[in-house]
1. Match the computed value 0.95 of FRET efficiency 1/(1 + (r/R0)^6) of positions 118 and 158 (r between Cβ atoms, R0 = 35 Å, to 0.05) to one of the structures 1, 2, and report its label.
2. Here helix-only ellipticity at 222 nm (-39500 (n - 2.57) for each DSSP H run of 4 or more, over all residues; to 500) has been calculated and equals 0, so which of 1, 2 was it run on?
3. Of the structures labelled 1, 2, one was used to calculate FRET efficiency 1/(1 + (r/R0)^6) of positions 334 and 430 (r between Cβ atoms, R0 = 30 Å, to 0.05), giving 0.95. Name it.
4. If P(r) over Cα pairs in 20 Å bins from 0, in percent computes to 24, 49, 21, 5, 0, which of 1, 2 did it come from?
Structure 1
Amino acid sequence: MKKTLILLSICLFSLVIGGCSKGKQPTPDNNNNNSNPVKIEIISGNNQSDTIGKQLSSPLIVKVTKNGTPVGGVYVRFRGSGCNSDADFEIATKTDGTADYLGFLSGDVGQQAVKAYATDSNDKNLDSVTFTCTGLEPGAGWHLAGCNIPFGAIPNNFCSLSTGRLLTSYEGSIAYLRYSDDNGRSWYPVVSAGKHSFQYILSNSSDELFAFSSDAGTLFSSDQGKTWTNQGSEPFSANTFTGASFTKSGKILVSTQYSGLYVSSDKGKTWSQPTGVMKQANSTGPDGNFHSFTEDQAGNYYVEAQNSGTLYKSTDKGASWTALTTFLQEQVNSFYIDQNNWFYKSRWDSNGGVYISKDNGATYSILYNVPGHFISNMSVQPDGNFYVSDSSAGLVSGTGIGTPFKLVYYNDFPGLYVPYIVAKNNNIIVAETGGGQIRYYQH
């Protein structure tokens, strides 16, 4: 489930000393004076070592000269290696001919490279130098993932394939989807899908992928992301996503803010909406931000309406829905059903917390007691633990009834939800929706 995000204005994927550039002034070139070409040299910052994914401790500093004289206003293009190789950052030289760049190591252990090019006003490379750095193996604990902040976009959700590959989509900017084959330590661009304004990415048990965008419609891949087919524009492309799910019966369910529910039975080619049952917030009813799609063992669908706290159930594959609870009884905020057909619901009221039912919702007992806290996502992950995204605390985890929950990840941005997933090797991966970074916990 996705809440409204605070999108930070991040100019670059890496922190750059010198700022961003817009356009270029005419600069020297090497075409007319090959005897005295523009030259670039390393001043400092070479041969640094640190844990993979971390920011370099010292900036990479170069100097550009022409005829031995420092030249200001020349744009230097910095390009990393590994999963950093798809991102170029341009810094204009100062009056003393220097340009400073402070980037991040990629997710590769061992030697890494950052190449710096002096360019002319036509983006032609005039001269280059190469910095070398060494990425060190991380120890146990939380670490910043490599290559995960593409130009100000915010990671908004994760999915996984049976191979162990993890994928994430980003919102707030035109960006690639990104994937990780090393349990969340480094993130590479999914170039085959192109750059778009992605709202959500979803996978199913057949390793099919569905990427929803506001500018290019639904993209579908049947080969684990190698190639993609455009399924056409969705009727909800301009809306804000609040949830998506792939049912066992093969349907895709999508919820959007203030526009209700959408159902597809043909892998995103066409969409329908249930009518006459579920009120929508942009009309006469109180409900909006539908989320927490889930399906029980009998094939019934459930969805939660955040605005009213109403839990809806459908016994006819999403065609019609019946309200089970309302805000007059309890403020149900999110809902989840695990593989045992155990029901979990969270309540955002004076009796708040997560409740569990082992009898198809007939009776519930308290699982995680947090009165007044806002629970935005619940799930059992591959490590067997039950995870709760608590916007007032962060990510918490427990093993079941009678066992204490512990804070796994503290949220530095209270009030925002924490997207998360657990990798095959049990690394815990979280996204900071307020800061735009991905972190992983290595055991």
Structure 2
Amino acid sequence: MIQRTAAKPGVHITADEAAGLVKSGMWIDYGVSLGQPDVFDAALARRIPELTGVKLRSCLSMKPRAAVEADPTGERIASLSWHFSGWDRQKGDAGLCHHVPLNLGEVPDYYRRFIDPMDIVILKTCPMDEAGYFNFGPTQVWLPAIIERAKLVIVEVTRGLPYVFGEGNGVHVSEVDYVIDGDDAPASELKNPAPTDIDRAVARRIAGEVEDGACLQIGIGGMPNAVCSLLLESGVRNLSIHTEMLTDGMIDLYASGKVTGARKQLNPGKVVFTFAAGSQYLYDAIDRNADMLCCPVDYTNAPHIIMQNERVVSVNNTTQIDLQGQAASESDGRRHISGTGGQLQFVRGAYASRGGKSFICLSSAYEKKGVRKSRIVLDLTPGNIVTTPRSDVMYVVTEYGMVNLKGKSVPERARALIDLAHPDFREDLERQAHAHRLLPRGGG
């Protein structure tokens, strides 16, 4: 890791003065989710009419970005996102935000090797602590790598973020060029949807596979959240957490005493994550909590790191899967909806872990414009992005069952996945599978 040194470190300026440093054609980086600036963003929005060719890179925006909203034609500021939130998706639909493909755990390397230095990096942080560090709060991800490569570093300090412990989870004042005062507003909340009966049916199957001492990675959404709820009710003990995103459901498990980290090979006793997003309950739970460890994403998400813990259980959603086992989790055809995130890396890390299991879960069907459609299909929707290849998928789970695809032939996969489909679609899927020789013509 390279430590940059600011020419005149830690100079306090106003948000408008900071926004005045932006020139046409510059590359600006806002960081990730709760680490994105707000006061600076509003000040930059006021300057947009006098700028052209500004490029803004960010990830998982938790609220609308004022600078982008200030340019409804996209002629003055171009927005790029590593992972779409709901707001990013709206801008993507309007042609005002574009996705940057990735494996999330590789992004620090992208900044260090392939991306030109940022002209300005502006990050929201906690106020400077007694050691001279501006803590990143619940979002470390690749922030140290951006800072290493930045021409100018600005922090927007706020008392609205929880202070979170972790190796490298902050930037020293000697590396910061300018400091501006934030608005101290509470951190934005991301509420989990309430689990449906289908979510609970899927979660029940997965929870039954979780053993004492398992190490969990659980994604966001109704199904993964339902897994946490069912584990609360189970007799499983001594769980650990090594995850990308920390959610309310995992904090529930921690608060219940079921998460001890006692059987972890790496960071025993610690809840390891690279970013957290949820309710104020979550933020309060991790604030200055010595059991929490916010780490760089190339540590949390690297398969060769993940696999060093035993009995890793990885649980992630997908939106569509074909009869050979390809999982498409981030787009609807050519319409981008989210991102690859760490799904593939955790699928691989869990598989390589001793006694590990990875689960790709989905409801068997969904409704669109009053028409019910199958999520299990012969062929993926044209343009759909494959997030997890068929060769990597392990367990697939719907409300109708669960199958481990490892070691199964194409006909065996097709048959098993048809059996997981909604009954209304099984006959048609079987007919298609025979017609395209995924199932033998004589039966199967």
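1. The read-out was computed on structure 2.
2. On the way: 1: 0; 2: -7000.
Working through the options, I get structure 1.
3. Matching structure: 1.
4. Working: 1: 24, 49, 21, 5, 0; 2: 25, 54, 20, 1.
Checking each candidate, the match is 1.
Here, each number is a calculation from the coordinates, and none is a lab measurement. None of these values were measured; they are calculated from a predicted model. Cβ atoms are built from the backbone, for glycine too; each structure is taken alone.
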